[in-house]
Structures are given as structure tokens and as C-alpha cells.
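Below you'll find a set of structures to go through.
What follows is calculated from the coordinates using simple rules that are stated; it is not laboratory data. The structure displayed is predicted, hence computed values, not measured ones. Cβ atoms are built from the backbone, for glycine too; each structure is taken alone.
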Structure P
């Protein structure tokens, strides 16, 4: 599926179960009808490149841009209700702490901001690193947030006061991606192209490290039941892993699976975790059925 004119960096669930938002360097947020493989007559134009998207209960869409803006869009009226301009650099990732209705945003300036999604007031601003923050992840209890930083470290913060619990020396050249398993184990990926599993029961000790891709891992996504792990990479491939055995992943590439032509930048699980959507520099969104 292709309707954009430049690289794509972000995906989010759409307004209904079988729709999907995509956005990137062409400054347009599009919504896809996944059954038809076409875009819906719904588009939002932004002032700058879009790096991140967050759908809040299908009521609001938060759009994170290259210059640090966070645009809050009412999905019913399609009107912007807030423009949060706190950061000056790109908002690479956002997530929703549903239990407290807060939004966390990871920024290229090395900090995270925590927003009250009831009134969009800024609750906290924390400097995490001197390098870019690429991805955030929450464990299933929403008690821990993991932060992947360009200095190679992954920090674990508790979500009451957002104090540091642990710091992992994860990837020497930079950490790009993080994702929690339902059992609390953490998976990380970095510029070193390695996929690491950290054992929660043993204090997040490194349990496994595998050379997963040829180039940097840009995203790791795990469905809520933990049945699969999907990794997206700059090497133009998507890989599907069995979390119990990381030795034989399924490789989704251009030659054998009709995959992406260029770097794969983001991924998301949809439709009760049976569908995987990916996007990348080739301006396309690809939908995969995983069984």
C-alpha cells in the first residue's frame, strides 16, 4: 500500500479496528482502510515531518513532529484541540500510560516529558541522556517504563515518580528499540543490529544476545499475548521471532516475501495481534498476516 510521497516513520491504530494511521516526511497523516488497501478520505497536514503517532482510545490522535511539536487532534471533529510546544527537537516516540491517563514523549534532545492527558498540562520533564531518545516501552503492569537512548544505554524508570530503577548497558553504538514481554522480560535492539533479551526475574540480567539483522534495528513490537516478536531494520527486512527460541526467525524481505525496498522504520500489531503492519523509507505500508 502506497499513498505517501516520502519516507514513513510512524504508524498507529486508526479510528476503527480495520484502519491504520501512517505518517512521515511528506508531512501528511493518512488513514488506511485495511480491508480495501486504500486510504480513507481522511488526512491531516502538518507543518513538519512526522516522527511519531499516538491514538488515545480512538478519541484523540497525537502527532509528534521534527521540531518538537505535539498536535492533539480530535478524531471526531478532525480539529486540533491543542498544540503542545515544549520541546525544540523531534518527538521520536510517544506512549499512553492508560492507568493514570498520562502521555510520555521521547525527544531527540535526550529528555522525556510527561503530560496529563485530561487537560494536557505538563507534569514532568526529565533529562535522560545527552543523546537522542528513540523508543519507549511499558511493562504490562505499567509499573516500569524503558527508554532506549543513543548512548547505548536503556534506562528503567518506575512510573509513580519516574525515578531511575536500573540502567542497562545494552548496545555500544546506540539503543534504538525496546519492548516488554507479558512476563516482564525486556527485549532491546540497537545500531549494532543485535537483539537482546533481559531476564526480569533475575534483575534484568542479560539472558540472550543474537546478531539479528545486518544493520540497525529500528523497532521491536510484541503482541499482548507475547506469541511473537517482530523486528524492523535498516537492512530492509522484517523478522518474526519465537520468543522461546531466537535461533530461527522468519525473514520477510523483498526477494522472497514481497517486502520493503528500503529501511523499515516502524511496525505495529493489529486485529487481535494477527496482523502486523510495517512502514519505511520506500513510502509504503505493508500488511502481514502472521500465524
Structure Q
């Protein structure tokens, strides 16, 4: 337990899981020929999360005989949903089952709630029970459950790749064997926000400047989201992608999280190059899954 962690941290999140359990996923799966290739078949997937709230995701399954290793892309802090992250090699879909999920408010999961960016980070933040990220984390857990239920998936080789939400859902629902997390939102957020004028954390400053009397309520909500509370529950082999030295989320800032994670953990300090950092991540996943070479974007190979 980290200093300042809410005493009912575990109860709060068990309640969220209990809420999720009340709603069957009720998956609907529809082929997407326009996004399919000669080496992978794409599908639109709709799932029910807490609320009830209907979610949308992109599923891609390699052609051929499975089961296949899998990559899960839980909701990110952005409005759009991609089948795989922009800039990634589409050939990933020939090797891995991929599942990319839009959390509530993101495009394709924006009915009845359409999130604003910036703005979503503070949606309902003055009420811990109704803070939007309580629902988003439940969404991420539901997506992870669905991916692990697919018969095409080799459950011994499943990696969740994303920001804070990837670590949080991996902690709340065991099953992924590997985790790649680039923290950006929920590490000592109140203090970190005072060190930056950049979004998304500047949203916290904007909110508190507008509603200074809500500081205590905001701190309470963010206490339930802090990765330091989730880290001891992560059993997956983990790669933490840190900022360069001196950044908000540099090695020093992430070290308490790395120390608390139960699985073998690597911290990679950014080399201030999306190419070099991306290469490190792709090579790490490939090596962990037993491949001699990563499937890299063409522009990284030329």
C-alpha cells in the first residue's frame, strides 16, 4: 500500500467488478470484409459493460491453424479507435489475434455518451463512484475477458498494450501473460499535474482552477486510480515504457510501480525517438513470445 492510498481501495474496485458481473457481455460479431486481408479476417465486435453500456471493438484473426498469440489494445486516452495502432505493421495481424476496444465515450462507443478530448479526464471527477474512469476500467476488463474467451487465442501468450488502463485492467482481471504499459495519467496525478502545463494532466489544473472547492473530492477520485495501488496485483511479465530522464513519467517516477509488480519487470527509459522506443517494444514482445524477429513497419525497415 502506498502512502495516501484510500483505505477502501480494494472494496471500491471489487464493487466495480461486481457491477460488471451483473451484465452479460452479450457479444455480437460481424465480419468486416473491407478491413480483412489475405492473411487476416477482421470483425466488428459489440459488448455490454456496466451501465449497461454497449461497446465497440475491432477483432482481427490470422488465417490458418491456431491458436495464435494475441495483442489486446484496451481503451486509450484518445477519441478515435484504430484496428491496430497507427504506424504499426499491418503484418502483425498475420501472427497475432488483435483486439482493439473503444471505451465509453470514444468513437464507435459514443452512444449515449460522447467524450470530449480534452475534457474526459475530469468527467465526473468530483464523485469517485461516478468518475468516468471507473466505467472505462470496467470496459477494459470486459474487453480482456472477451479476448481470452476466443478459441483462436493461445492464452499462454497474450499481451495487453496501452497506457495506464492496460495496467489497471491487467491487475483487476488476471489472464494476460504480458503487459506493455506507457503510464500517462494516474501516477501521483495531483502532484504531477502541478509540474506540467501540457495535456492531458493540464485538465486537472484547469478543473481545480475553476472549482477550487472540489480539490479534496478530486484527490479522492484520483487516489482510487493511482497505479501504485494496482501494481502489486499485476502478475504478468511487464514492460514499462518511461519518459526520458527528467520527464514526468521517467524511470525514477515509475520505479515504485516496477518494484511492486509481481511479474518480471523491465523499465525502458525513452530514447526520445518513436522509432527506437517502438523498436524496443516490438522486439521485447517478439522475444517474450519466442519469435526470432519482430514484425516491424515498412518505414522502419527501409
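Just a few scattered comments:
- Answer label among P, Q for the case where P(r) over Cα pairs in 10 Å bins from 0, in percent, for residues 92-251 alone, calculated from the coordinates, equals 10, 37, 35, 15, 3, 0: Q
- If log10 I(q)/I(0) by the Debye sum over Cα atoms at q = 0.11, 0.21 Å⁻¹, for residues 108-195 alone is computed and equals -0.38, -1.13, the structure in P, Q: Q
- Taking relative contact order in percent (Cα under 8 Å, 6 or more apart) as the criterion, the top structure among P, Q is Q, with the largest value.
- Answer label among P, Q for the case where Rg and Dmax of the Cα atoms in Å, for residues 156-219 alone, calculated from the coordinates, equals 15.1, 48: Q
- Computing helix-only ellipticity at 222 nm (-39500 (n - 2.57) for each DSSP H run of 4 or more, over all residues; to 500) across structures P, Q gives -9500 for structure Q.
- Test item: P(r) over Cα pairs in 10 Å bins from 0, in percent calculated as 7, 31, 39, 21, 3, pick one of P, Q: P
- Test item: Cα extents along the principal axes in Å, for residues 52-99 alone calculated as 35, 29, 12, pick one of P, Q: Q
- Computed over structures P, Q, volume of the Cα convex hull per residue in Å³, for residues 76-115 alone reaches its largest value in P.
- Structures P, Q were compared on FRET efficiency 1/(1 + (r/R0)^6) of positions 36 and 84 (r between Cβ atoms, R0 = 35 Å, to 0.05), and the highest value belongs to Q.
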